[in-house]
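Please go over the structures that come below.
Here, each number is a calculation from the coordinates, and none is a lab measurement. Just so we're clear, the structure is a prediction, and the values are computed from it rather than from any experiment. Cβ atoms are built from the backbone, for glycine too; each structure is taken alone.
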Structure P
Amino acid sequence: MAKGTVVQKIIDAHFISGKKIPGSQIALKIDQTLTQDATGTMAYLELEAMGVDRVKTEVSVSYVDHNMMQNGPENRNDHLYLQTVAAAKGIYFSRPGNGICHQVHLERFGVPGKTLLGSDSHTPTNGGIGMLAIGAGGLDVTLAMAGQPFRMNYPKVIGISLKGKLKPWVSAKDIILKVLEKFSTKGNVDCVVEYFGHGVENLSVPERATVTNMGAELGVTSSVFPSDEKTRLFLEAQGRGPVWTELKADADAEYDILFEINLSKLEPMAACPSSPDNIKTVRELQGMDVDQVIIGSCTNSSFKDLMFVAKAMKGKTVHPSLNMAIAPGSRQVLGMLAENGALADIIAAGVRVLEAGCGPCIGQGQSPSDGSVTLRTFNRNFAGRTGTKGDKAYLVSPETAVAAALTGKITDPRELGIKYPSVKNVSEFLIDDSMIIAPHASGEKIEIVRKPTIGDPPANSALPADINGEVLLVAGDKITTDHIMPAGIHLKLRSNIPKYSKVVFECFTETGKASFAERAASVRDAGKHGVIVARDSYGQGSSREHAAICPMYLGVKAVIAYAIERIHSANLINFGILPLVFSDKADYEKISQGDAVMIKNIREQLAVDKTINASIVKKDGGQEINIVLQHKLSGEDIKIILAGGRLNYRE
């Protein structure tokens, strides 16, 4: 067990119950929460359903940053609901256009040593200032707002020692790409990454936040930097110096796993299609034609990032073979660029300026052309996430993105032949909180606006005595929540579960054949239960709980896989879907879509031990195969599953 670490110190200060043994469930006090509009609408509907009058946290913030394009009334309807429910329940509301939740929270609300729970998987961004910031499903965030503790497994701590200093044209993005190359996107469940060492002193808070943000792709619970002099200077520049406190690991701190990175030896890297851990050096990719470059997202949209772009592009023009765009992380960043003239330099170079929001990172516009290469400074490049099927999205640093924008090809930025345009740390940021609405002192007289497109959280029934199911889908490795619930043009349906459910696993629908939703509804309406089967790392990626809610609505009762990622497993439990893993991975090969699944006496089996006996009846010949499954549920998890989900469960 790790000792003397920043992670341990924050957990100890917020510990409520449990055993401090890696893998054992603990309960933590949550100080702050954040939501964004794609997940927040359902979270606040759940808060209303629970009868909570006012949130119990120190600070809760509702951000609108995902669905800001208003093609039809749905998104604006959600914004009105979010604003009024925030006023009524004691929640700060960050208006559309104010910026991406992680960037704004880092700027205006984050506090070293505090706990932050957010309904977005990239919430660990705020680990860049020494918070234990954790992404979770909306219902877990709702429970935290209601004053209940957050339950998680006590983590192992991966200590990453940084030494040296980044060389010109190498950036913080290359640090996290190196970490992903080492640890990959799977196998890191119930771990927290902690950065330490003399190299940390050479990284600004925006650089640290890039690393902790994209650390979400590792599948870890969170990533944390110490709170030090650089943290103090950042918070003072934000006008929030008094919230700073020093927080660092003890000199003799012990880590469960150790890895060292010499920053001075790093080189520009890229995550190749279609996974954040498919890493190559930029040198290996050099010369590849590029059609599109976008710099932004919550990973690389800070003032430091975009000032670099402005300096590098000043007096130059985007290569005629491609188009380039930037998406500032916050209104603060955009305002400062406008105020100091950098925005004019960016525009003069032919760069398109997008709204301060998530936009293209979630497939909301700026989709690339068919068969072309797009370079993005984002955190995810899952297949189709850009909104273009068969996309070729590469994740790179702003330095590598600018090099491609100038040359039209993937280019090692060290070979551009120009002086590196370094950017100094800011001593005073532009402070304007007029787009953040403080909650009403008393929410009693606030009318919560609910337009026709906003539904209710769907109800689930208690776990049946037997699961009498049918295999609706047999999927492979690394099934992401984007596979399960596509974003992009469909995300505006998130407040209407019956409509959104129609596109569950849309990516697997074959032309002329019934969709997953149609097959699932047919099985459900016949009085049977749906079962999903997959291989390793099922449910990685976004925290969107719709990837559990919509399958639940369609009658899915169990997911069976080699391994299920942390946030998605928690979401399945919260909505009454049983997460199971194969005891023998070879059994996966015995199962086909359409096979019958019988798990008799499931309620009794859950009460006995971690082993679940099931049988598969083949659709093509009636052969019965007995298989053994395992679960990793705590005692409380089992009670929630038996009740049919957290909204049904009463302690």
Structure Q
Amino acid sequence: MFTSGALSIPKNLELKIVGMTIVEKVLSSHVVEGVLEQGKEVGIRIDQTLTQDATGTMTYLQFEAMELPRIKTDMSVSYIDHNTIQIGFENADDHRYLQTTAKKFGILLSRAGNGICHQVHLERFGKPGTTLLGADSHTPTGGGVGQIAMGAGGLDIALAMAGAPFYITSPKVIKINLTGKLSPWVSAKDVILKVLEIFTTKGNVGCMLEYGGPGVDTLSVPERGTITNMGAECGVTTSIFPSDHKTLEFLKAQGREGDWKELKADSDAQYFKTVDIDLSQLVPLAATPHSPGNISTIKELEGMDVNQVCVGSCTNSSYRDLMILAGALKGKKAHPNVSFVLAPGSRQVVKMLADNGALGDLVESGVRLAENACGFCIGNSQSPQTDAVTLRTSNRNFLARSGTKSAQAYLVSPETAAAAIITGKVTDPRELGLEFPNVPMPEMFAIDDSMIEKPLQDGSAVEIYRGPNIGAPPTNDPLSDTIEGDVTIKVGDKITTDHIIPAGQRMKYRSNVPKYSEYIFEILDPEFYGRAKAIKESGRHNIIVGGESYGQGSSREHAAICPMYMGVKAVIAKSFERIHTANLVNFGILPMTFKNESDYDGIEQGDQLVMENVRELVKANDTTIIVKNITKGTQFEAEYSLSDRARDIMLAGGTLSYMKSQKD
């Protein structure tokens, strides 16, 4: 009972208050809708957003469609770091569009050449205890400074900038308890590869990883950022480290001491489960083709000839990483059979390497110095030779992501990369016989924000630039009463958004949905577009059938927008990944799972499927839908799982259609 506003507790009842995890502390302070209770949907306030140019153009087109004069977040940053190779007018036009929308709507703009979004954001804007939502799946890098940083589709970023909550399932929090200390030539990249070996790339939807234990104190913020960055490959919502004296040291060196606050779990915090990792027992590891979850030791791969080594990406391009690389290569030359490419993470890093002579050492070694951009990681430059073995310090090695379908890409640490550059083979860096180049944290980083443009105080007079490649974001029709059409494609397990809509050179069409749609499933089946177009023109629906963990990888919402544009009304899979599920709902495509996974085996490409009374079933929240296979003369049950909010969006045909209906 409540008495005089206070809780009256019977004398014989002991009140036990359970401590909180770091995740619970940050999320609970940001809840604006719902209750933070494991498994339930909750809406949280977003403090910061980021976009990059491959996702930002569509994001800001969607924000424009909301007809708001100004963003409502504390800070939003638009980065140009993905499509910086300007072959043709499309990318340059989009960059100008991003510049004008930033000025108009109150958004900071990080210009091309300033660096990779996650590296720059960690350096200049990441703030402990805040929330960050980014239109890029590796936004969890911010967890390295104690930020709840999550990837999402561009439409969700636009909504957050408009002041709307971001909806997530209240997570299961898994503690990664670190003990010991890394041995020389073993790095943070090997830590996250070990985590991937334990958790794999599937089955972790709805979880967040929280790092703790005495081993945390041995890791700098850049090392922590490497671990949280690549944690995205596990399929978790995000990963986070405490904000401690190491965080303060980093922020102070960035001239941002005032952004620091201590953030740690309570001693009696309860976790869904705890996994122990002894850092001292780790060895150099690699992710082998074609998944970040295929983990082997370097010892198991040793002796393999290497054709290309690419160092950089948002995972491993910090000052620390590149100083270790430079130290290992000082006075040495890249092996003649190895093309050695370096893409620094930020202009800050390059300036510091230039000032202390390390950049000169790298140039002497034979490096091919690329832009401070994503470049090779997304396959829009530095594609390797036919059948190449390429070692990369990036986070993904999906089939054809390098730009060369026959290439075999291995994900490794900068230390292992250095060993291969020197020897021309996969080599355990511990066997080089070199002194390990310890790199202390600088007392002060080279701070220069001159390539971050500030918006106008009043942007109402700014005219937005639109090139001919930029079109309005498409919208969908309301959910049909009956979904009737063909299985346009049947795919297997671990289908990534790269498989669905390619990155690389095709991304220049990201603001031209009709053109970009021509490349749906290009990597797996170049004939998909022609079949989908014919089915759509006949008045029937396109249906996709998938296996486990459908929609892994990038937050690329075009993997939902383009199928929607081509008349895809439903995807039936064994299981889905978080961001892609949200994107499908945002664009009015019904994501369903097989009630009995064995029914997957009874479907073939080209089968005609019928789902009746779908709209009424969704409206009534009847989660089981009968799918009739007209071709086979069989039927099976499929299920969907949508919150009340998501069902309203689905019924309207997607979020933009839903918002328009609310206005009307």
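Worth pointing out:
- FRET efficiency 1/(1 + (r/R0)^6) of positions 154 and 218 (r between Cβ atoms, R0 = 30 Å, to 0.05) from the coordinates reads 0.20; which among P, Q: Q
- Which of P, Q leads on Kirkwood radius over Cα pairs in Å, for residues 306-353 alone, largest value: Q
- Origin of the derived value 21.8 (mean count of other Cβ atoms within 10 Å over residues 170-177; candidates P, Q): Q
- Winner on distance in nm of label points 7 Å out along Cα→Cβ at positions 18 and 522 once structures P, Q are ranked, highest first: Q
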